[in-house]
Structure I
């Protein structure tokens, strides 16, 4: 006799059918309010999520005046966006700025944005530890924005994932989580602002709250009072950028002897025709470049992603300023010193054959797996970490120190 199916869904199927919420409280499980695996499964590049108390009791490590001071420094990437509500006109200015201008700024409707603040402030950089469930090479920077009351950068859309952490004050966010949001831009402003914006959700964020947005979700944030917002943005190269760099790499390394060949050529039935055989030979010529070689592809990507969108360069110190010899440096490391990684030094690694490749700002280095993993993940190298490296690993670290990727920090002394 056939078993009759239940008219009611099972508990597991009901759970699967229930859509994940768009708002959670993370007080008991910061910063996501759930295990990272669940967040990546249900939200990452799929749907927005408002996370209340992502950082419970959060206190901003910097103040608005600190950000204004940073925006005046040479080498920082900073912008001011101001909005004239009466004319719906937007003004964009690029820094660095003169510090004397800030006391004369209006009391409302403007925003200061500074990129790569994590490269300048170690307390901001430390926030990235909370995002270690993501590959570190995937994270671009922490942008910090100060907004006067009413300050905004307009309704816009990003093509990368972003976590918007409210650090000080309050900001009202609206998003369009609809299936087919309008993404046409206005043609009357310098900024890429949306021509139409139809919000489906609205929240007021207070310090410690965080909004996650996948790529392509229109959003608009307006300061309720003077506030700071930290934007943790991802690196998301376009397919065109990936293809362009890969092809350039293949072309630069290609043997000039690899050419289109047709030793099996038959008499042409039509001298102007590009036939199927010609296309097959063209594909064969391209395949000689080994575009689908996993190791070659992996090496290219490792170099590309550790160089992509680097805001600053790592420069070697002049020989006269290099200071200690290698023997002296190793003695220092044995007695409490440490090598601190340069904030613009990007590292990643991958397995390659029986060993590994360490990628540092577009350069690749052969190392044992344990060494590559240790160096790539370490913000700094102390004596114990250095001693645990193989001879090849210690040689590589010394070379990176000479190239400027590390500075020697000795307790009680300034870094060299």
Structure II
């Protein structure tokens, strides 16, 4: 795994050097025409069909990309049908995908293709079909991330790292001449932005899900430990003010207390925030590189969007998380199983979604198309490779019904943040005991 990830980082750095020389900017409109992988030798191997199964019928893909409905997905459906005339794909988008798909999976009925939710890998065979027959196992990164007993059940849509996505003009207008490389410098930059009449950080607090980095990626980076979340299983009280979780949560709480977030965090709007960051009304996001093309296509140009690692302390040294995004999974009971598998393969190889989404491609032989990664890597962050979720820890999280983004919300707004950690620790310990862990 480590060898492949080092190869991935080498590819990223090489591609970014070429991008810097060639000035190749992408505003999220790429449809995959120039970076398709070499097609398989036969139509059956290319489609993923088994034993000559016909690629046909109608399938539905449940996705979290509400912004692509009636837009890019229309083109995807058209192009997929051009390749497979007897097949049709429909798209259903939801905002709270993880919760929604879990509910639908528990009912026994869910769409043909989904983004696999947070369930133990041992449960994957209960719901999903193996994807080993797609001919992708040796060509992708993170193939073991959603696998069980040697079989692959999920293929990541791409890879991401998390950091500060910012409007360069807003920084310049506020008199910020150097990118902050310590936490104190970060707060100072936020103060300058606030003084210039700009909202320093778009938290999208009300929407909840955009808060995810503060409860996971930032904490793992502070700890310098990709296994931090899994190591919670050894503790009855994993959330403490003075450990990596408390330190990460304290940064976003400090931003709130100093007035560096939206004026009314309870009335934020995700879609509008992209336009506000693009226009410079808001200056920054703390999110993954996937949001870069979304900002660039919301009212600005790609060269006005920058990306740097969050300086979470004053050491000048920065760790960053590198992780797979959501993984495509195929409902094992799909009435059009071969078509559903063919669609997953098509999404990975031909759709161009990874370019559109600003991902580091999951295909080893495809170069990333996000020039902002060159700036990000110029600050010499240490990449912390993601590891698969420990099943026992996932079971505790589900038993305790812990929503990490809700933890962020409660911690930020509480008059007594320690009481929030105490509550979550109590829920954790109770669930852990109930499961016999």
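Coordinate-derived values only; no laboratory data. Every value quoted in this text rests on a predicted model; they were computed, and no experiment measured them. Cβ atoms are built from the backbone, for glycine too; each structure is taken alone.
Things worth noting here:
- Source structure (of I, II) for helix-only ellipticity at 222 nm (-39500 (n - 2.57) for each DSSP H run of 4 or more, over all residues; to 500), computed value -7000: I
- Winner on distance in nm of label points 7 Å out along Cα→Cβ at positions 137 and 281 once structures I, II are ranked, highest first: II
- With respect to mean projected area of the Cα convex hull in nm², for residues 193-328 alone, the largest value across structures I, II is given by I.
- Among candidates I, II, the computation of Cα Rg over 2.2 N^0.38 Å that gave 0.97 used structure II.
- Answer label among I, II for the case where mean count of other Cβ atoms within 10 Å over residues 153-160, calculated from the coordinates, equals 25.0: II
- Given 2.1 for distance in nm of label points 7 Å out along Cα→Cβ at positions 89 and 113, calculated: source structure among I, II: I
- Per mean count of other Cβ atoms within 10 Å over residues 169-176, the highest-valued of structures I, II: I
- For 13 (relative contact order in percent (Cα under 8 Å, 6 or more apart), calculated) the corresponding structure among I, II: I
- Structure (I, II) behind the derived value 4.6 of distance in nm of label points 7 Å out along Cα→Cβ at positions 97 and 297: I
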